[in-house]
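The structures considered in this document are given below.
Readers should treat all values here as calculations from the given coordinates under stated rules, not as data from a laboratory. Since we're looking at a predicted model, the values are computed, not measured. Cβ atoms are built from the backbone, for glycine too; each structure is taken alone.
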Structure 1
Amino acid sequence: MEVTARLRYLQTSPQKVRLVADQIRGRDVQEAVNILELSKKWAARPLKKLLKSAIANAESQDEKIDVDLLYVREVFVDGGPALKRIRPQPMGRAFRILKRQSHVTVKLDTRKTVDDS
């Protein structure tokens, strides 16, 4: 059973979020939550919240589901719209700053059996 959760308009560049997303891809759900809790990266906090939301979605769709069998099947980070800002520079010039946003999607699936590896 595949379950999806999305986080849109995260105020962080996709490059920074992908560093954290790569760490949890393919892992068991509990192991992924532990990795995100111990991570020092700022992007780990919203990703942990998104992962817990996906777990809750799985439990609400099928009450008999065993959470221990869930694993992170896919995590992908797409770019969202960029906020364009102006930074004043010397001699009356102005440089553009792009404040990038991200769209994150997490897909969970169930394993056939529990691996004790």
Structure 2
Amino acid sequence: MKTILIVEDNEKNRYLMRFILEKNKYTVWEACNAQTVLDMMNQDRKPDAILMDIQLPDINGIELTRIIRQSGWDGTIPIIAITSYAMTGDRGIALDAGCTGYIEKPINPETIIGEIEQYL
């Protein structure tokens, strides 16, 4: 069973993603801020994939992705930006920071699993 870390500060968004992932037999870990992810890194807890919100309350998801990629922790963990940022160039910024993929919010509950699984 694969483990997916949801990094999302909005409780309703976390709930929806957790519900969809668990329904599809994934183990789900959650972080509502970057510090929780940094703590997981220090404990060497590694998920199989990370769903990364870009707007976080402490360190934004772009910077957190850079930190993860520069650490020895990440290996080849897919990091998928899930964001309401949809301006021209935002996808490129996320990918340049080290994100493996980019999914725009609002997510589509019927297609999100297929979008995630293409990176696993």
Ranked by distance in nm of label points 7 Å out along Cα→Cβ at positions 9 and 33, which of 1, 2 sits at the highest value? 1
Distance in nm of label points 7 Å out along Cα→Cβ at positions 73 and 89: greatest across 1, 2 for structure 1
With log10 I(q)/I(0) by the Debye sum over Cα atoms at q = 0.09, 0.11, 0.12 Å⁻¹ coming out at -0.31, -0.42, -0.48, pick the structure among 1, 2 it was computed from. 1
One of 1, 2 was used to calculate distance in nm of label points 7 Å out along Cα→Cβ at positions 81 and 97, giving 0.6; which? 2
On relative contact order in percent (Cα under 8 Å, 6 or more apart), which of the structures labelled 1, 2 is highest? 1
Tell me which of 1, 2 gives 1.8 when you compute distance in nm of label points 7 Å out along Cα→Cβ at positions 25 and 57. 1
Note: distance in nm of label points 7 Å out along Cα→Cβ at positions 41 and 65 at 1.5, derived from one of structures 1, 2, originates from structure 2
